[in-house]
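These are the structures, in C-alpha cells.
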Structure I
Amino acid sequence: MNIAIIPARGGSKRIPRKNIKEFHGKPMIAYSIGAALNSGCFDKVIVSTDDKEIAEVAIQYGAEVPFMRPANIADDYATTLDVIKHAVEFTDSQNWDVKNVCCIYATAPFLTPEFIQKGLSELTSVDIDYAFSATSFPFPIQRALKLNHEQCVEMFQPEYLNTRSQDLEEAYHDAGQFYWGTVEAFLEKKAIFGSNSKAILLPRKRVQDIDTPEDWDLAEALYRVIEC
C-alpha cells in the first residue's frame with residue numbers, strides 16, 4: 001500500500017488560514033489533494049490536521065481524515081518528520097500494510113501528478129530512502145553576496161569572483177512540494193537531504209514558496225500565467 005500524507009495545521013500566522021485560503025477559486029489544499037488523487041499512486045490520501053474546518057474541506061475534496069493531529073505536534077516547533085512519523089504510526093495501529101509514504105505539502109498548487117509518479121518510480125527502482133522535489137537555483141550560489149557589520153558587500157566565496165558563471169557547478173534546492181519515502185525511513189526519521197536520497201527535478205517556473213503575503217501574490221500571478 002502507498003499512502004499520501006498532507007500536513008495541514010490550522011495555526012498559520014504569516015498568512016492566516018493559509019491551507020484553506022482561496023487560491024484561484026479553490027481552497028489552497030485542494031490542489032495538493034487533487035494532484036495526489038489524479039496521480040493514481042495512492043491507496044489512501046490522508047490529511048493530518050488539528051483543525052476541524054481544514055478537515056471538513058479536505059474531506060470535501062476527496063481526502064480522508066482518519067485522525068486529528070495532537071496538539072504536541074501541531075505547534076510552530078513540530079517538524080515535518082514528527083508529523084509524518086505520527087501518521088505512519090497510526091497506519092500501523094490500523095494494521096495497514098503501508099510500504100511507501102509521500103508527504104505532500106498543502107501549499108503546492110504547481111504540483112502535477114506526473115512528478116508524483118516520477119518520484120514513486122525513482123523510489124521503487126533503486127535502493128534509496130527518499131525521492132523528493134527539487135529545482136535549480138536561478139543564479140550561481142558561488143557568487144552569493146553578504147553584508148558585513150559596516151553594511152558593505154562581501155562575497156561568501158571570493159575565490160569565485162572572476163570565474164565565469166557557466167564554469168560553476170549548478171546547485172539545487174528543495175522545492176517544498178513532495179517527499180516520497182519508505183515507511184522505515186520515516187519511522188526512523190532519517191534525514192531527507194542525505195546521500196541515500198534522490199532529487200526529482202522540477203522546472204523553476206513550477207516552484208514558489210508560499211510563506212508570506214508577498215509569496216502568495218507572486219504565486220497567484222505565476223499560476224495565472226502558466227495555468228489559466
Structure II
Amino acid sequence: MSQSSSLSIGMLLFPGLTQLDLTGPYEVFARAPEARVHLIWKTRQPVISDRGMGILPTHTFDDCPVLDVICIPGGPGQITLMDDDETLSFIRHHSENAKLVTSVCTGSLVLGAAGLLQGYKATTHWASLDQLALLGAEQVNQRVVRDRNRITGAGVTSGIDFALSVIADLYGADTAQHIQLQMEYNPEPPFSSGSPDVASATLVEQAKKQIAPFIEKRRLATEAAGRKLVKR
C-alpha cells in the first residue's frame with residue numbers, strides 16, 4: 001500500500017470490552033501513515049470497559065464511513081454481542097468490502113457469530129479457543145493467525161503483535177518495524193507465565209478453576225450463536 005493512501009480503520013466499541021484489546025492495536029494503527037482510526041458504537045455516549053475505563057466513540061453505526069479494516073476487540077461484554085442482531089448486521093455489512101476483517105481476543109467469537117469465520121482458521125484467548133469450532137472456524141493456537149483476509153489475535157496483549165502484523169500486510173514490514181521501534185515494543189516479561197504453554201501446570205489449573213463459571217457462560221452464548229448460524 002502506498003504511504004500516501006488514506007487508510008480507514010474501524011474499531012468496535014461496546015460496553016464491557018477489555019480496553020487493552022482495543023487500545024493496544026489503536027496505538028499501532030494510529031501511528032500508520034495517513035491512517036484514520038474510527039471508534040464505533042451505537043451512540044456517542046462514553047463506553048465503559050470491563051475495568052471501568054470510559055472511551056468515547058468517534059462514530060455511530062449510522063454515520064460510520066467505509067472501512068478498509070474492521071477490528072473487533074474482546075472482553076466480557078462480548079457475550080451480549082453474540083445475539084445482538086444490530087451489531088452483528090453492522091459487522092457483516094462493513095466486512096463485505098473491507099480489505100481486512102480482524103479481531104483481538106474473544107472478538108473472534110463475535111466475528112464467528114456474524115458468520116464471518118466459517119471455514120477460516122482463527123485464534124482467540126486460550127481459555128475460549130475451543131469455542132471457535134462451534135462457529136465453524138478452525139482453531140489455531142498461535143498469537144496471530146492469518147487466513148485470506150481474516151487476521152485474528154489471541155488474548156489481550158497479543159493485540160500489539162496483531163496490529164503490527166496488519167500494518168506489515170498493508171504498508172510493508174519497514175513501516176511496521178518503524179512503529180514497533182517508536183513504541184519501544186520489546187517485551188521482556190518478568191515471569192514466564194503468560195500462556196498455558198509456559199506457565200506451571202498448577203498455575204494453569206488455578207486460573208481455569210477461577211474463570212470456569214464465566215467460561216461456561218460464554219460457551220452457552222457461543223453454542224446459541226452456532227445454532228443460529230446453522231439456521232441461516
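None of the figures in this text is laboratory data; all of them are computed from the coordinates on show. These numbers were taken from a predicted model, which means no experiment stands behind them. Cβ atoms are built from the backbone, for glycine too; each structure is taken alone.
Couple of notes before you dig in:
- Between structures I, II, the calculation of distance in nm of label points 7 Å out along Cα→Cβ at positions 117 and 181 yields its largest number for II.
- With helix-only ellipticity at 222 nm (-39500 (n - 2.57) for each DSSP H run of 4 or more, over all residues; to 500) derived as -12000, matching label from I, II: II
- Read-out mean count of other Cβ atoms within 10 Å over residues 125-132, computed value 20.6, structure in I, II: II
- Distance in nm of label points 7 Å out along Cα→Cβ at positions 13 and 189 from the coordinates reads 2.2; which among I, II: I
- Winner on relative contact order in percent (Cα under 8 Å, 6 or more apart) once structures I, II are ranked, highest first: I
- Distance in nm of label points 7 Å out along Cα→Cβ at positions 85 and 101 derived as 2.0 - corresponding label from I, II: II
- Top of I, II by Cα Rg over 2.2 N^0.38 Å, for residues 69-156 alone, largest first: I
- Comparison of I, II by mean count of other Cβ atoms within 10 Å over residues 21-28 - largest value held by: II
- Among I, II, which structure scores highest (criterion: distance in nm of label points 7 Å out along Cα→Cβ at positions 45 and 149): I
- A value of 3.5 for distance in nm of label points 7 Å out along Cα→Cβ at positions 93 and 109, calculated from one of I, II, originates in structure I.
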